[in-house]
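Below you'll find the structures, each written out as structure tokens.
No lab work stands behind these numbers, since they all come straight from the coordinates. All values derive from a computational prediction rather than experimental measurement.
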Structure 1
């Protein structure tokens, strides 16, 4: 079985070069047991475990060296690797996802990039079967698994297409989605410098002083307006 960085079937205690990626890389994103790299020419290469098609090469075979993501050899400006899926942001502001739960699609894994029905996106973050996008107007939209409220729409119903996060249709500067064994969560940084989180909270990861799952954003203690 591959190690956590997908380089070779053993643990490494010192850095090792990734085959064919010693230069020309603009960004990387680490998922559960796979990694994807954005190249300087706007292409995507992924490696590691691939049991759910999260590498986007049209197969489910593990890869110990980077492979091209089908139809994404250029035109990509950001990538986010989640638990069992991966999503990419294109230069046109569109989003493509692939892998297990397909960034929100139930049933058979999506082995090559598929369009998500959204536009005007400036950033993306993939979690556990869910993905969130930051829009050009500073809003947050999420899609995918929602049993723990990780879409932030005040519901617990899965959505294969993006839905607005309650109270965050504008004013957001950055987002980050996490993943775990039992489900994911997401946090947003507002332009006012506040932090709001929602979703799975079994370990207190939402920072609201409880371990209660939240289907709408809650303020992280210590970042409230009256504490500033």
Structure 2
């Protein structure tokens, strides 16, 4: 039986405003990426002509090393280790290129299936959205499945939701002043909507005065 927290949540209004700290982080990331003529986050499109999503894998499923993409070096670097008590990531973890989310980082993506080597870009079909908040605010994560012969290889099952939710509810327990809360699960359409919004932030909030960036309707 699914826990109440895992039920599909009521649709959450997507804000068209990128907070001021996130907009400032976007500009810092772009400045750091200028060191490279070709930059993975800056130059890889978020979507492909066939409708698939590009997902850069930072952390392989099962890995306790918290890899994060370094904008200046254009590659992954180990940020910290996840405690033994928490264990390795329950799903491949990374981001969608050419996006910036409400915390200033690229929009997070969870890639279903067996471990995928970190540093790879995979094509995926959107299968859902994990609704999450942390100490920085709204931190939803789109869920994708690798595509084979034009079709998603995996579906997002109730077992997946339970396993992934349980991990992300607890993975910051040993980090002072940090927290995470999984609010539920959103739809495929909501996942696409957040990809579009975070890509629009990337394209339209690259310059301007200090302060939030609000997109026109």
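Which of 1, 2 yields 0 for helix-only ellipticity at 222 nm (-39500 (n - 2.57) for each DSSP H run of 4 or more, over all residues; to 500), as computed? Here the read-out was taken from 1.
Of the structures labelled 1, 2, which one yields 16.5, 51 when Rg and Dmax of the Cα atoms in Å is computed from its coordinates?
This figure was derived from 2.
Figure out for me which of the structures 1, 2 the number 12 belongs to, where relative contact order in percent (Cα under 8 Å, 6 or more apart) was derived from the coordinates. For relative contact order in percent (Cα under 8 Å, 6 or more apart), the value 12 is produced by structure 1.
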